[in-house]
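Below: a set of structures, written as structure tokens.
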Structure 1
Amino acid sequence: MPEQGKVLIAAPVHAVLLDGLKATGYECVMRENISQDIAYGLIADCVGVITSTRLQLDKGLLDAAPWLKWIGRMGSGMEVIDIEYANKKEIACFSSPEGNSNAVGEHALGMLLTLMRRITWSHNEIGQGIWHREENRGTELEGKTVGIIGYGHAGSSFAKKLQGFDVRILAYDKYRPDAIPSNIIKCDDLRPIFEQADIVSFHVPLATDTMHYFNADFIEKMRKPFILINSSRGTVVDTAAVYNAINDGKIAGACLDVFEQEPLSKMETGLQQMIAEMIASPKVVTTPHIAGYTFEALYKMSKVLLDKIAQHF
């Protein structure tokens, strides 16, 4: 590891990471709820930073940290770091998608089953004294065709969970097509997904070419009504397009763990209204960006980062 020094911990982490860093002589400064402004004052003498989504490690913040040697990202979204500028400054950057991929795969499957079998909807009805059986008749997953867009750690984890349900799995990955195994139907483009998928699940990073990847044009190309799952990044999906397509019957249902603006309190009024109307429908299941948020994932991500930092240095 690099020369001993101070590390800013700007995210919830497991003790395995703190203990590992301290054992090698690092001083860990815990600031889980730090703001961007306060970070400028704390990062100046740090050699390392552990972050999640709270901080933007942009050019300004990186310039405020002349001793910075490495950045560890709890999770997979490296868009919070100016990677190109960090590379110029010879700052090593690590992510830990291996740590929460199982959690994301389980969550995507859980949301899908919840929607198709109307679990949350009927649960809430019972709480209101309503006993509807015929109205809550569900749909089985068996025999359906699932399109997975992005076959990295999370996408492959979801595919693994699906394989016990006797479904057909189509997978498309623009950058890593060779990562798709032989037991999954590899797509050279999105056409097979447009033509065959009953369910479409996004597992892509946020980048210029994935911003509003799912939009009105995508929906128009789908041959039949389908279920959308998004547990990647909120801005991968155009919320207005989802809202309109649900109302028009072009989308059979949506499972949304992430949103274009988070949390609810920071959403623009128009976006809040669309989401409120969608949640009032049995066609939509939502969760507050918790797909990768498990106790086990916290440990695994922390351990992955510790191991990567140790191996690099």
Structure 2
Amino acid sequence: MLTCDTYHMPTGLTEALTLWSEAPAGSRLVSGATDILPWAREGRAGDVHLPAMIDVTRVPEMSGYRVEGGRVRLGANTVYQDFLSKDDLRRFLPCMPYCAIWFADDQIREVATLAGNLVNASPVADGTPPVAALNGEVELTRLADGKLARRLVPVGDFILGPGKTDLAEDEIVTAVILDDATGYGGSFQKVGQRRSLVISVACCAALVKTDASGTKFEDLRLALGGVGPRPIRLTEVEEALRGAEISHGAIAKAADLAASKVASRSRKEYRRDVVVGFVRAAIEEALGNQPGAPVEIRGAGETADV
């Protein structure tokens, strides 16, 4: 059971930050609360009593989204269901719908936030590879002499390790800022130990854009989760395929290169085998999902120099 002495619901960012900076030690900040509630039930943390909980779901500055200068600013209260139900977000962030459909179930997606998924900093968090592939930054805000002070931290620097982030005690995550990837095809691959409400053993996000002829990779973004303590951006694989002819052979070589990035989590050899398969599948699915004319992948018997 989860209980608290005081439950706050601020209606503005300054109010929320003031409450958070003055909250007693051990207090918790929540939005969807989809991580804290399972943690606090019997069998995980047992009964948990907190001095205060601060619910930021009514803070308007943390809601909504906008596009500026080729970047999409998602308020920290953006939930996973938005990536499925809002057509413009599906267009701007084409790997996020495929991630969202894998994320928990319909009810949880309506309240679980992308920002909360990042703050939780699980090595198997679904949201971290797509954010890494989209050059994501986390916006952190605090009060300094009564004024709002913000800083942006790349997601790869924000997540320090399992359950650890660069979030200071007086800061709140107020937004996640991503590249506008309109025109790319997207994909998200995930494998776990069960079919329903699956928790990742490993996962992969892909974004692909071809040249005008549809025969070469113009750009490619790939990121892995669940194979190390933090999300891994596969920059070497991206560089190897950028400008290459689109073929099953080129994709297979890139997938083999990706397997070398599997780090220190358990069952390393299994994860390497999995990574080879779903990096290949992610690239091919992203090619198939690219807007416009269908992309033809050269036959499995052909190869390309990468």
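We did not get these values from a lab; they are worked out from the coordinates using the rules stated. Here the structure is a predicted model, which means the values were calculated and not measured. Cβ atoms are built from the backbone, for glycine too; each structure is taken alone.
Kindly point out which one of 1, 2 the value 0.05 was derived from, the read-out being FRET efficiency 1/(1 + (r/R0)^6) of positions 145 and 209 (r between Cβ atoms, R0 = 25 Å, to 0.05). Walk me through the intermediate numbers first.
Working: 1: 0.50; 2: 0.05.
The read-out was computed on structure 2.
Comparing percent of Cα pairs over 36 Å apart across structures 1, 2, which is largest? Mind showing how you got there, number by number?
Working: 1: 25; 2: 19.
Structure 1 comes out on top.
Ranked by distance in nm of label points 7 Å out along Cα→Cβ at positions 169 and 281, which of 1, 2 sits at the highest value? Kindly include the intermediate steps, with their values, before the conclusion.
Working: 1: 2.9; 2: 4.5.
Looking at the calculated values, the largest one is 2.
Which structure, out of 1, 2, was distance in nm of label points 7 Å out along Cα→Cβ at positions 105 and 185 calculated from, if the result is 3.3?
Values: 1: 2.1; 2: 3.3.
Derived from 2, not from the others.
Kindly point out which one of 1, 2 the value 1.06 was derived from, the read-out being Rg/Rh (Cα atoms, Kirkwood Rh), for residues 161-248 alone. Working shown, then result.
Working: 1: 0.95; 2: 1.06.
Matching structure: 2.
Where is distance in nm of label points 7 Å out along Cα→Cβ at positions 137 and 201 largest, in which of 1, 2? Write down the numbers at each step before the final one.
Values: 1: 2.7; 2: 3.8.
That would be structure 2.
With Kirkwood radius over Cα pairs in Å, for residues 129-288 alone coming out at 16.8, pick the structure among 1, 2 it was computed from. Numbers along the way, then the final one.
On the way: 1: 16.4; 2: 16.8.
Matching structure: 2.
With helix-only ellipticity at 222 nm (-39500 (n - 2.57) for each DSSP H run of 4 or more, over all residues; to 500) derived from the coordinates and found to be -8000, which of 1, 2 does the value describe?
On the way: 1: -11000; 2: -8000.
Among 1, 2, the structure yielding -8000 for helix-only ellipticity at 222 nm (-39500 (n - 2.57) for each DSSP H run of 4 or more, over all residues; to 500) is 2.
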